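These are the structures, in structure tokens.
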Structure I
Amino acid sequence: MADRLTGKVALITGGTSGIGAATAELFVAEGAQVAIAGRSEEKGQALADALGDKAIYLKCDVTQEADIAATVAAANDAFGRLDILFNNAGGPVGAPIDKLSQDHIDYGVKLLLSSAILGTRYAIEPMKASGGGVIINNSSVAALRYRQGDILYSSLKAGVTHFTKMAGIELAPHNIRVNCISPGAIATPIFYGGSGRANTLTDEENAQKMEKLKSNLAKAVPLKQTGLASDIAEAALYLSSDAGRFVNCHDLVVDAGRTSMFYEPND
């Protein structure tokens, strides 16, 4: 199948690399028109150019409400409708509990939680005008159990998951489904500082670190396989397509069984 999203318009935040980029590629391959939103103009425009006339790049900092509102409006204006919103943007935000500051908290709330809330808020009217839609929030297994992320990140992702369920109830009368995905450890450059503006690694160094990362992550799950950005993209496709039409208020865990494993406190 290569037409599961034909006629649909999607907006993906954090769409310039990693999970967002993989999802943009898959959605276009499945027939969607896609607005790729993110802070990296060079990466975003290069990806949009590579995907052809079904994709555009929109510069967006999801820690700024005005950027979120403008990006949703721009995507709707560019393609004439909005059917799918993937609130995917995120990243590390915290510190050890005894080192946390108000600055950590403020930035974390804006990046991880309010971005999903405000993205949802501004997508409502365009989706209602389109006859309904699908909103997906990228949560995390850190929301479900200890030692999957720092305490601030984990707490905020738990907020994302609960917001998803509440929003799904409130928006269901408008034919808007709201779900979230909780990835396990997915092999992306963010794990070793190879993503974003701080990246100073060469292509060869990135490749070496990625191979080592994949090997280490595979050892940490029952399936002994590495989670890839494409695995989360496929989950987003299912939730966005007609195949997921009866799924609402759901947290789709994609972690190869990691959250079902038991760890002693000192593991």
Structure II
Amino acid sequence: MIRVQNLVVRYGDKLAVDHLGLEVRPGEILALLGPNGAGKSSTVRCLIGLQRPQEGKIFLGGRDLAKEPKEARKLLAYMPENATLYEGLTPREILALRGRLFGFSEEEIRTKTSHLLEALGLLEVIDQATASFSKGMKQKVVLALALMTRARIFVLDEPLSGLDAETTLVFRQLLTKLCEQGCAILYCSHMLDVVERIAHRVLILSEGKQVAAGSMEECLKKEGGTLEALFRSATRATDPKLVAEQLLQDYLEPEERL
């Protein structure tokens, strides 16, 4: 469903993504991981059509994103960490706008809107401007937008940001159901404990390059049996315990310091 071939992204002399290749098959979740500056955001921007790579090809549902951008992007739903909504509009108006852009009938839009917002606990604020919404409420509207069009490909970038515990549990079950329907999901997150529970495969980037990849089962057999250990090893990350101790040096009393 998602196929990326030899993706290259440069910003001046900086090589942000270095000939990256990846695939996400129907019914699976691929976790795209990496420290800040690893190339994840550039890869995602290229995938959703907001940025053109200097080299490489991207196929969504078999369609070449460069040659058939409208047809390819119709297959995709994107859920970012910090979505920008039309804050003067209500959830009803925002979902109606998306439905009309996709050619849905007014009756279908009304039915979908009511169903999605009721399931997400937003029916009482359906006609309230989103400018007054909390971050979590806005994230629920974004989730409703992602589900509005029955997309087959989902690109999720820290999608749990701001969501309450109940909605987080619902979201994890939703991912399972989407996979059962044959959807392909690219999941970007720094929350390794969550990724370890939901992803089928993992791809780790560092400085624009793939430094580790494989099934979750294969990955957990390496480097101590945890995704955190694999991530630290693959990206050569500093031991978090040592960093925490360094940060506390000025906080602790002299006799408590190491």
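Each reported figure results from applying straightforward, stated rules to the coordinates on display, with no laboratory input. As the structure is a prediction and not an experimental result, all values here were calculated from the model. Cβ atoms are built from the backbone, for glycine too; each structure is taken alone.
Of structures I, II, which gives -13000 when helix-only ellipticity at 222 nm (-39500 (n - 2.57) for each DSSP H run of 4 or more, over all residues; to 500) is computed from the coordinates? All intermediate terms of the calculation are to be shown ahead of the outcome.
On the way: I: -13000; II: -11000.
Label of the source structure: I.
Suppose semi-axes √(5λ) of the Cα gyration tensor in Å works out to 33, 25, 17; of I, II, which structure was it derived from? Let's see the in-between values first.
Values: I: 27, 21, 19; II: 33, 25, 17.
For semi-axes √(5λ) of the Cα gyration tensor in Å, the value 33, 25, 17 is produced by structure II.
If you work out Cα Rg over 2.2 N^0.38 Å, for residues 92-203 alone for I, II, which one comes out largest? Could the numbers behind the result be given before it?
Numbers: I: 1.22; II: 1.10.
Ranking I, II on Cα Rg over 2.2 N^0.38 Å, for residues 92-203 alone, first place is I.
Determine which structure produced the value 33, 26, 24 for Cα extents along the principal axes in Å, for residues 156-227 alone, calculated from the coordinates; the candidates are I, II. Spell out each step's value before the answer.
Numbers: I: 51, 34, 21; II: 33, 26, 24.
The correct label is II.
Compare relative contact order in percent (Cα under 8 Å, 6 or more apart) across structures I, II and report the one with the greatest value.
Values: I: 18; II: 26.
Comparing I, II, the top value of relative contact order in percent (Cα under 8 Å, 6 or more apart) belongs to II.
Given 2.1 as the derived value for distance in nm of label points 7 Å out along Cα→Cβ at positions 28 and 244, which of the supplied structures I, II does it correspond to?
Values: I: 2.1; II: 3.4.
The correct label is I.
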